[in-house]
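Multiple structures follow.
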Structure 1
Amino acid sequence: MNVIEITNLQYRYHDGTEALRGISFRVLPGECLALLGPNGSGKSTLLLHLNGLLPEKLSGDGAVKIFGEAVATENLEKIRRQIGLVFQDPDDQLFCPTVAADVAFGPQQLGLSEAEIAARVKKSLAQVGLAGFEERATHHLSHGEKRRACLAGVLACEPAVLVLDEPTSDLDPRGRREFKAMLRQLPATKLIATHDLELAVELCARTIILDHGQIIADGRTVELLADEQLMLAHGLERPHILHHRHPH
């Protein structure tokens, strides 16, 4: 079964701007899929549809299905357990005073026992390289640590799908490298909207290129990103990592 199935998804902002114009694609279990495109191409808007964060779209019209179920008001709780969304700005996601409280928030909503919550907090912090950070104040964390804490909070809910919006933006080269290594270890299906083309090449076998709310291309990452004309036509560039490779 498809983990995500999107069929002719359309969305207009309140001012009438068309953000998404007939988007269709499927994501299979275990895939790691990159979503590329210039600013304003509709990437973030698309991600918000996956767990029903755009209330006016909760008609259950079947344009967005998660594990075969349409995203609709009556099954939002179930869908949000399956889709873990990590926002672009960690400050939009962190709101508890300590790291442990923040990571525990999601599991608490699932009605788990205190012992199970504590075990999940410990496990997810270890997964993101923040073991021992439980009592640290969230507002004292570095930007990279905040990103990791957000990811830990999502992992603690054990979603089947990780959806990440620009996960490596504003990180220094070492932070980027460490974050990519961490993502590679996570077994969930992943959908990653990013400007970090090296990340796309290193982690995602498949890429979708979005521009002006439409899918321009959907295929093997190495082939799409090595196509210099395609990349330049849509505000992207061929990543350095591919300059030494030849498309097969």
Structure 2
Amino acid sequence: MRILAGAAAVLAILVTGCTSVVPASPAPALAGTSWVVTAIDGTPTLPDYQPTMNFGTAGELNGDNGCNQYVGSYALDGAALTIGQVAQTEMACLDGGRSEQETAFGAALGAVATVRADGENVQLLDAGEQVVLLLAPVPPLTLAGTSWVLGGIVDGSTASAPVEGAPVTLEFTADALSGKACNTFNASYTLAGDTITVGPLATTRMLCNQTGVMEQEALVLDILGGESTVAVNRGVLLVTDPDGRGLQFAKA
């Protein structure tokens, strides 16, 4: 029995010697980073209205909560994260659960106590170590497989609605776009970051007699052609020409 007890002791020492302590994940660096919020208290955020969080290099915090823009501050000390008082715009968003998401996001911000890395994602936790906000890197812009209808035309500081009864449509595949603005049109395109370069536009040659339609078509094709800046926010596609003119499209 003494021999067995001695062998067990040696085995325990060997097992203990082979055991390694896995260090906790280091707190991620937040300064100068931008994220989208993919879940609030475990509930996925609205696909077209995901809140954003932009952490500045001097402790400033800003973003979009899926309804309103907000600004505030943050302080990071090791893994301890404090979100300061937040101010926001006051637009009412009564459709599709956006108001409820805004309320939940604000409550989660106020509960944040620590931060933890989770692969390429970031978890913001409350004092009870429950994940209240899950952040993911801002995904690259993609247009392939999307369809749009023109909602507004921007020219400098003014905006106008499309001609009534003459919808302008736009669709994207992986490398081509097509649509209708009185005549049908199509072209190839490339997307690099937020810059879209559209190849020569081919169109049919039908005459549209409705007042303003041909002028609208000429303006739309002029803005779409060549190189423009594109952005998708809150389910709206904005195409902006270098001269400041722009097209606002809503999801079809």
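Key figures
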item	result
Test item: relative contact order in percent (Cα under 8 Å, 6 or more apart) calculated as 25, pick one of 1, 2	1
Structure responsible for -9500, with helix-only ellipticity at 222 nm (-39500 (n - 2.57) for each DSSP H run of 4 or more, over all residues; to 500) calculated and labels 1, 2 on offer	1
When FRET efficiency 1/(1 + (r/R0)^6) of positions 100 and 220 (r between Cβ atoms, R0 = 35 Å, to 0.05) is computed for each of 1, 2, the largest belongs to	2
Structure (1, 2) behind the derived value 21, 11, 9 of semi-axes √(5λ) of the Cα gyration tensor in Å, for residues 108-147 alone	1
Structure (1, 2) behind the derived value 192 of volume of the Cα convex hull per residue in Å³	2
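Each value in this text was obtained by applying a stated rule to the coordinates, not by laboratory testing. Bear in mind the structure is a predicted one, so any value in this text is a computation, not a measurement. Cβ atoms are built from the backbone, for glycine too; each structure is taken alone.
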